[in-house]
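All of the numbers you see were taken from the coordinates with simple rules; none came from a lab. Please read all numbers here as calculations on a predicted model, not as lab measurements. Cβ atoms are built from the backbone, for glycine too; each structure is taken alone.
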Structure I
């Protein structure tokens with residue numbers, strides 16, 4: 001249904017370090033780099049996440065988060081650890097989320113600008 005999602009960040013270099021590392025843990029790569037933006041996705045498949053530098057950037061309000069598909073539970077664990085090591089904050093450690101489903105394994109972080117992110121394996 002969605003073509004892509006774009007997020008605004010206040011510091012593009014900081015965001016690049018965070019997203020390069022965090023998304024690599026899930027098998028995603030930076031597909032393009034521009035003067036004021038970055039694009040991420042699966043190699044050879046086109047970007048699904050764009051990150052743009054904006055002076056007045058702020059995360060969306062309550063109820064919004066962005067979930068990334070993980071290839072396995074170990075990738076979820078790596079995503080969480082790498083995100084925290086690159087300026088993210090914990091918003092829910094890796095583990096089963098049985099209230100979402102019997103096979104739902106996820107971790108939640110906030111990026112350095114406060115965007116709520118999830119890595120999920122089902």
Structure II
């Protein structure tokens with residue numbers, strides 16, 4: 001069950017990252033003065049702010065549940081590896097970012113490492 005919590009934490013990390021990326025396009029003064037409410041995409045900004053809070057909390061809740069039974073070092077490595085794989089894949093598919101052969105080899109290596117960690121960690 002802890003491995004499921006760890007994967008869920010990584011998924012929430014990915015969603016949290018994209019909320020940050022969306023909010024990064026705003027000026028800080030737009031946020032604290034609430035001037036973004038006058039823009040055409042104010043609902044998206046509010047959703048990104050809510051997502052930032054909700055996904056960040058969910059990320060930490062699931063990660064903390066995972067480290068109750070998984071070593072924190074292993075959990076952190078898998079958590080960041082899965083998030084890296086997810087963000088890279090989403091960027092390649094949705095934003096049409098070109099990934100060269102060596103980058104794909106590195107991504108596959110991370111995936112193999114995550115699977116390998118999972119396989120050897122469950123054994124006594």
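Given a value of -7000 for helix-only ellipticity at 222 nm (-39500 (n - 2.57) for each DSSP H run of 4 or more, over all residues; to 500), point me to the structure among I, II it was derived from. If you can, show how the numbers build up before the last one.
Numbers: I: -7000; II: -26500.
Working through the options, I get structure I.
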Comparing I, II, where is Kirkwood radius over Cα pairs in Å highest?
II
Supply the structure label, taken from I, II, corresponding to distance in nm of label points 7 Å out along Cα→Cβ at positions 15 and 87 with the calculated value 1.0.
I
So if we calculate relative contact order in percent (Cα under 8 Å, 6 or more apart) for every structure here (I, II), which label has the highest result?
II
